[in-house]
Structure P
Amino acid sequence: MEERLDGALRGHEYAKSPLDVACWDLLGQAADLPVSALLGGARQAEYPLYMAVPLGSAEEMVEYVRASRAEGIHRFQLKVGAEPRADAERVRRVVEATGEEDVIIADANGGWRLNDAIVAARLLEPLPRVYLEQPCPTLEECARVRSITSLPMIYDEIVTDVPSLLAAVRDGGGGGINLKISRVGGLSNARVLRDLAEALGIALTIEDSWGGDVVTATVSHLAATVRPEALFTVSFMNDWVNEHIAGYQPRSRGGIGAPPKRPGLGVEVDRSLLGTPLFVAP
């Protein structure tokens, strides 16, 4: 499927991803199997979810984390990338407000300049349970940061295909990646990157850039197929949106996610909520 899409149009992975996912959904329905079975089989019935914590004052971020912990979340992605000393203080306050069972990911989304990232890494170094995610926009800059810190490095924005994944591991010292399904063109390519990451011993976060119920169902099936020891965390995007076109399914519960068990993606879209089609096939 992906080869045919690439043959018709190079690049534009975000546009091709829905078509690729739709084909997996249709195949699952035709075979009377959930997508997770088609992707190699579910290796776990449920898995931990993370919560992204918006950039704010230290007090605001701590309160956000405490509220999420009360709901069962124990993995937190703190948005940083501002002034490095202020960011380090935000992270320190969150670490102090959490426990040994909690994981803290300082995610700059490539927002630091190299010098600021180095300052931040040195300040974050003494803190326990902290991971550093995509501190700078380029692999070369991130690799420089990785060379001066023992903080585990997670790559996000720069991982888009097999060559970039290999470069993140080989040149960037990455120990984990965020595998975003639409960024890589759909489940067909995501399956390849999943297998490669597992073979290389790289931790995987399974998610997408944004979305609702259909995206969450897609994420849920791929996450279930990752080996438990390789799965770092997962994000259910429909927890972040107000619109639910498939009954707010699948749902997160107590910080845990699980894939639907019905054929295909396992969700039923209410077409009346989609509006007028942009085009109709002849």
Structure Q
Amino acid sequence: MLLKEILADDGCIYVHTDYKVGHYVKILMDQIFGQEHFINDITRIKCNPKNFERKAYGNVKDMILFYSKTDAYVWNGSSEEYTEEEIRKLFPKIDENGRRYTTSPLHAPGQTRNGCTGQSWRGLVPPTGRHWRYPPEVLEELDQKGLIEWSKTGNPRKKIYADEYIEKKKKRQDVWQFKDPPYPVYPTEKNLDMLKVIVRASSNPGDLVLDCFCGSGTTLVAAEQLGRRWIGIDASPVAIKVALDRLAKLKDCAPFALYSEKRLRNAFQVVLEQQS
């Protein structure tokens, strides 16, 4: 409730928890932030499969609950690279030069009665209820460039090459594979790349990022490296030392201050007295 109160109107909150309590936390978050501000339940693949002797399925995932405070929250989108396996599946063909490609129809839904895309091209007309995706002169140009593949039955399809297409990234979905560091400097240390995804998607440079259980300081490192301001809080002296050590090793880290609980209480007391 406190976090909702201090959260900016265009801010978001991510709650990272495990499968044992995640569903209960979801209910609490619905009550505090409202079901209408629930955005995603993200499954995070945290490790490789384990073969522990246990009368249950293996557990390789955590849960990340993503909520906003209002409908006007910051969203910069998020995308990711295609894997080699995905590329092989999406582009199963290989041309004479060794380039991977696939093909797609040269016609699209919708019938054009009077336009050029509904006319005959090389003696072919689009199937019933469809039209050519391109005017005849563009189809000719594509064919001259070798970008049309003709089937044995004379059906033309456009070639789409992997090395051109994969420059475009795919939209990130709600199952993430960001495994925990194999040699963590702190027990709850999270994957830095995962925190960068979150910071990029839900904040802008100069925005303030708060991690109120900062542990090893991964969120703070991600925010610092991406040009955000940040606040980290933790009750563990060990966690604070680890986070400070990581921040101190960053190149060109912005100046920051360390406040103890006693110092913060005194500062809050001064503010309250001034307000009264």
Structure R
Amino acid sequence: MAGKPRIAIVGAGNLGTALARSLRRAGYVIDVVLAHSPGKSLNKAKRLAHEIGARPATDPSALKDADVVWLCVPDSAIAAAARSLAERLKWKGKVALHSSGALTSDELAALGYRGASVGSVHPLMTFVPGSSLGRSLPSLAGVPFALEGDARALRVTRGIVRDLGGTACTIRKKDKAAYHAWGTFASPLLIALLATTEQVASCAGVNRKAARRRMIPILLQTLANYASFDAAGAFSGPIVRGDVDTVKRHLRVLHKVPGAGAVYAALARAALLYLPAKRRGELARVLRG
């Protein structure tokens, strides 16, 4: 492809919206935003298309002029979408991508059989509903993108990632599930931990809104410590000190908060595996109890 390829986005959800905006800012022409059906899906596509100078459509034939077709649909819909699109236009010379973190480019096999170059490209970043509304649009600069696919798809995708300011990282097909589990620990399960933390705060008489506000300084400092000193250097509190009595007190009071005791014990056991701690044997016995 000479110059920047023309790109079509299939799906105007959180990821599709954030990606389309970033691509447009990077100088790419977004040819079409394709919706799977009239109604809510098409309305989202129309809003995004209007913003980035693209055409909204529900007919796959609208993709005919795109060099790159980027499927931003739920994981469970990728293979079915590829099969549906395969019969509707000529794919030879096109690049077809999807952005699942867990699934491989094999999900696009129907398009590969029709002559497309296929790949998966997943940004290690979180996209939430506020992103599509412009309230929390993450920058893709510096974001690592996990790339997997055939040689041509990888070559084209590396150029796109470079223009977005991201970092291209190739990944083996067999490693995708573990990679996505890693990302799930880094963001969604971290949010689950914070939600549990809010419930523990309520047990201490602090409401959720106040708890969130008061936690921000320690959360930011913890991340800063992790970035500067790694996990072991950022670890503090009763486990690293071997304060068995304090851990016992924590476990007793956490029985009042549904699920919190199990979360605490699981994380504490992980700390004993991976992080510095004193009196490991005693702590392990307390956590088993």
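Give the label, chosen from P, Q, R, of the structure having the highest value of distance in nm of label points 7 Å out along Cα→Cβ at positions 168 and 200.
Of structures P, Q, R, the maximum of distance in nm of label points 7 Å out along Cα→Cβ at positions 168 and 200 occurs in R.
Suppose you compute mean count of other Cβ atoms within 10 Å over residues 144-151 for every structure in P, Q, R: which one lands on 16.8?
P
Given that relative contact order in percent (Cα under 8 Å, 6 or more apart), derived from a single structure, equals 11, which label among P, Q, R identifies that structure? Walk me through the numbers before you get to the answer.
On the way: P: 23; Q: 15; R: 11.
Label of the source structure: R.
Taking 1.34 as the value of Rg/Rh (Cα atoms, Kirkwood Rh), for residues 120-255 alone derived from one of the structures shown (P, Q, R), identify that structure.
Q
If Rg and Dmax of the Cα atoms in Å comes out at 19.0, 62 when worked out from the coordinates, which of P, Q, R was used?
P
Who wins on distance in nm of label points 7 Å out along Cα→Cβ at positions 24 and 232 among P, Q, R, i.e. which is largest?
The structure with the largest value is R.
Out of P, Q, R, which structure matches -12000 when helix-only ellipticity at 222 nm (-39500 (n - 2.57) for each DSSP H run of 4 or more, over all residues; to 500) is calculated? Mind showing how you got there, number by number?
Working: P: -12000; Q: -8500; R: -16500.
Label of the source structure: P.
Laboratory data are not the source of any read-out in this text; all were calculated from the coordinates shown. The structure displayed is predicted, hence computed values, not measured ones. Cβ atoms are built from the backbone, for glycine too; each structure is taken alone.
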